[in-house]
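Visitor: Take a look at the structures below.
Throughout, read-outs are computed from the coordinates displayed, never taken from laboratory work. What you see is a predicted model; the values in this text were computed from it and never measured. Cβ atoms are built from the backbone, for glycine too; each structure is taken alone.
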Structure I
Amino acid sequence: MEELAKWHTLNRQWSEELRRRTKSLVQRRLAEEITQDDYVLFRQLTNEDSLECRRRATLLRDQVVRRSWAIERNRAAIGEL
């Protein structure tokens, strides 16, 4: 479970970085520091990263649920002996 907690923390940090990157990208576009084409390209890449980040979050959540369920099942089985 400790390993899952570590991965969860890393994924949250990545998610926060993606939000910061998106905010910066929008600000740069509004300030006309980048072209519309560059904005669209960078936004597409950021969206792909965001999808992967959410996919990993889902996998991590599912693993926590599975392992928690297995731990509880084992505790119940030991209690029954």
Structure II
Amino acid sequence: MNVPTDLPPSNAHRIWRLMNSLIEAHPEWADPAAFEAARAKMIRLGLQAGFSLDDLFAIDDPKTILSLWKAAEAVENDLWE
């Protein structure tokens, strides 16, 4: 079996590191349902703020994601409008 040598680089390690950083900051996000609920809040806030889905899905920095989470929590708790 010939294995191609011109494969694009995998994003698996980058994604693993990203999720590891997020779970370290919010251990409850290790539960897929909890993470998806948090993700939905962040996406709603991002869309309300004028970002496109493409913009939001391109975010790959844990600090940026955690900042978006803090903002979503602040809006939800009427700390920021």
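Visitor: Name the one structure among I, II that Kirkwood radius over Cα pairs in Å of 14.3 was derived from.
Guide: The value was obtained from structure II.
Visitor: Turning to a different aspect of this structure: So Rg/Rh (Cα atoms, Kirkwood Rh), for residues 16-63 alone, computed for just one structure, reads 0.98; which one of I, II is that?
Guide: II
Visitor: Suppose relative contact order in percent (Cα under 8 Å, 6 or more apart) works out to 42; of I, II, which structure was it derived from?
Guide: I
Visitor: Out of I, II, which structure matches 2.6 when distance in nm of label points 7 Å out along Cα→Cβ at positions 8 and 72 is calculated?
Guide: Derived from the structure labelled II.
Visitor: With helix-only ellipticity at 222 nm (-39500 (n - 2.57) for each DSSP H run of 4 or more, over all residues; to 500) coming out at -33500, pick the structure among I, II it was computed from.
Guide: I
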